[in-house]
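In the part that follows, the structures are each spelled out as C-alpha cells.
Readers should treat all values here as calculations from the given coordinates under stated rules, not as data from a laboratory. Since this is a predicted model, take the numbers as computed values, not measurements. Cβ atoms are built from the backbone, for glycine too; each structure is taken alone.
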Structure P
Amino acid sequence: MRAIGRCICILAIVIAFVSSGVSTAAESWPQRTVRIIVPVGTGSTTDIAARLFADRLADRWKQPVIIENRPGADGQIGVAAFVGMHDDHTLLYSFGAPLTILPMVREKLPYDPDRDLVPIAAGTDTFGTVSVAASLKVNSLAELVALARSAPGKLNCFASAGSFTYLLAGFLQSTGIDMVPVAYREQNLAIQDHGEGRIHVVLTAMTSALPLVQAGKVKFVAVTNSRRSPALPEVPTTIESGYPELAFEGFAGFFGSRGMPIELRDRIAADIRAAAADPALIERLAAVGQVARGGTPAEFSAMIDEQHARMASIVKSLGLKPQR
C-alpha cells in the first residue's frame, strides 16, 4: 500500500509539473513573429478583417503579426498550406466554406477539418447580400422573383465562390424560377459586369457590391443573415422577405493547428476577444460591413456546426455528389 501511495504521489507531482510547463508556455507565447494564413486574396472581406485583427494582436503580443494570403480553390489551397506547416506560431483566419461545405462536395481534400484544425475564436460576422442591377427596377426580393417568373430564362445571375454558389442553386430550385447562372474565373469581372447591367443578380459578400450600390448602379434587395446589417439597416433579411431558403450566417475566425494545447488556445481566444472589443476596430469593421465577434472556442465551434448543418441540408436537397 505504501508503494502504491508513493506512486500516486509521484504521478501527481509529474502531472502538476507538466501542467505548470504547459501553462508557462502558453503565457510566454509568442516568442517570435506570428504568421496568419488567409485563404483569399488581398482586399477581400476576410483579408481586411484579418489585417485589422493582426494590428491589435501585435500590440498585445509584442511581436510582429504578418498576413500571408494563399488564395484559390474556394479556400482549400490556403487551408492545406496552413495544415502542412505544423508551426505553433502560425494561425489560420478563414471563412467557413473550407470546413462546412467543401468536405461535402469534394471527394478528397488535402486536410481533415475535424482532425487538423482547432477552432479558437470567431473574428467577425460577415454579411451576404442579394443585389440587382438598377436597370431591372425592382426594389425587393419578391419583385425580383416575380420578374424572373414573368420572363423565364431572360435574367442571369452570379454567386461568388464558396457557399453562395450552393445557396443560389438551392434558391433557384426551391422557387422554381429560371435564371441563367454565369460562371467567372474572377469575381471582380462579375462585379464589373454587374455594375454595367450585364449581370442582373449577384449573391456575394456585402463589401464586394457596396461600391456599386453607393454609385447607384445596383441595389441591395436583401441580406442573407438572420439579422439586418448595421451598415444597411434599411435592407431586409431574406427571412423577412419570405425566402428563408436564402438564409445564411456568414463568419470568419481563427484556427490553430492539430495538437495546440488547450491553455494556448484559450489564451489566444481571450486576446481575440479583447481585440474585438476595441472601439477603433469595431468602427473600421463596420465601415466595410462587418461586425466584430470574438467569443469562446466552444461558441465558435457551435457556429461552424450550425453552418455545416445548413449547407448539408442544401447539398442534400440538390442531390449533389462529391466531386473529384
Structure Q
Amino acid sequence: MTADGRRGLFRPRRRGVVAALGVLLGAAVALNLGMGTVVIPPSEVLGALSDRLGLSLGSPPSSLADSVVWDIRMPRVLLGALGGAAFGVAGAVLQGVFRNRLADPHLLGIGPGASLGGVIGALAGGVEGAIAGGAAGGILTALVVRRLGAARGAVASNFVLMGVALGVVLSAWVGFVVFLSDVARVPPIEFWLLGNLAGSTWSSLGTTLAVAGLGTLGLMAAARTLDLLALGEADARRLGVDVDMATLVLLLVVGAITGAAVGGMGVVVFVGLVVPHVVRRLAGPAHRTVLAGSAVGGAAFVLFADLAARTIAAPTEVPVGLVTAAIGGPFFLWLLRRPEVTR
C-alpha cells in the first residue's frame, strides 16, 4: 500500500477520535452547567441557554437557575474549556518542537514562570494585569526553556529535570511575592500553584480569549511545520523550514497562551502531558489531528476535572489542579518507565 493509501486509511479514524472527544466535551459542558451546589434540571439549563438566543426550548428557567447558569457557570465553563485547550495544544507543540514526549508547559517551568508574571501583573492591574503579566512571564520562561533545549543530544528525562528545577525556583518566587503582597489585590498561593475556576467572570474570559484563543488557533495552523520538525533538524532544513525561527515563534506563542491561561485560572498541571499522548496513541502522529484532538480533549479534561473538584467534597471546593495532578502524576510515572520515551 502506498503512503497516500495509508493516509487515506487512517483519515476516518482520526476524524472519529476528534469527534468522540467533541462528544465528551459536550457532555462535560452540559454536566458542569447543571451540577453543583445548586442542581439545575437539564430542561431548565436548556431553557436558560435558549432564552438568551431568542429561542424557546426546554422549560422556562427560574430566576435563580438563569442567574446561576449565565452569571456563574457559563463563564467558568468557557474559561475552563479555553484554558484546557490552550494547555493541551501547548503540550502537543512542545513535544513536537523538542521531539520529546515528556515535554509539558508546566513540567518545563513555563507554567510557574507564567504564575510569577501573573502575580506581578495582578499587583499592577487586577485581573487584566494578571492575564497580561502571565503571558509576559510565560514568554520569558519559554525563551529560557529554548536555551535549555539547545543541547539536542540531551537525554529526554534530563531535559525535563532541568525544567522541573526551573519551575521549583519560579514557584518559590511566586510564594514570596504572594505572601508579601496585599491579599485584597492578589489571589492566594493555591490559585497560582493549584488552579481554581471559582472566580471566573465574563471579563476574565474575554481578556484570556484575546490572547489564549487567538494563539491556540495560530498554533493549530502550524501543523505542517511541526510534521517537518518531527523529521529532524537536518531534514526539516532541506525541506525549506527555517528551524531556528520556527522554533522561536512556536515557543513564544506557547509561552503567551500558557501564560494567559494561567493568569485566568492558575496552574492546572499535566493537561499538556496526558492529552497529547492519548490523542497520539489513538489517532497517530499527524500534528493536524494531534493539535485538534489536544484542544478538544484538553478542554474536556479540565471541565471533567473541575466538575470533580466542585462535587467530590461539596460544599467545599477542591482546586482543579489537584484533580489533574492525581490523574497526571501516575501517568507521568508510567511514561518514565518506558525507555523509548526517556532516552
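When Kirkwood radius over Cα pairs in Å is computed for each of P, Q, the one that comes out at 20.4 is Q. Quick one: helix-only ellipticity at 222 nm (-39500 (n - 2.57) for each DSSP H run of 4 or more, over all residues; to 500) came out at -24000 when computed from one of P, Q, so which one is it? Source structure: Q. Each of structures P, Q was scored by distance in nm of label points 7 Å out along Cα→Cβ at positions 143 and 239; the highest score is held by Q.
When relative contact order in percent (Cα under 8 Å, 6 or more apart) is calculated, the result is 26; to which of the structures P, Q does this value belong? Considering all the candidates, the number was obtained from P. When mean count of other Cβ atoms within 10 Å over residues 39-46 is worked out for each of P, Q, structure P gives the greatest result.
Taking semi-axes √(5λ) of the Cα gyration tensor in Å, for residues 199-278 alone from the coordinates of each of P, Q, which one would give 29, 14, 10? It must be structure Q, since only it matches. When distance in nm of label points 7 Å out along Cα→Cβ at positions 71 and 311 is calculated for each of structures P, Q, structure Q comes out greatest.
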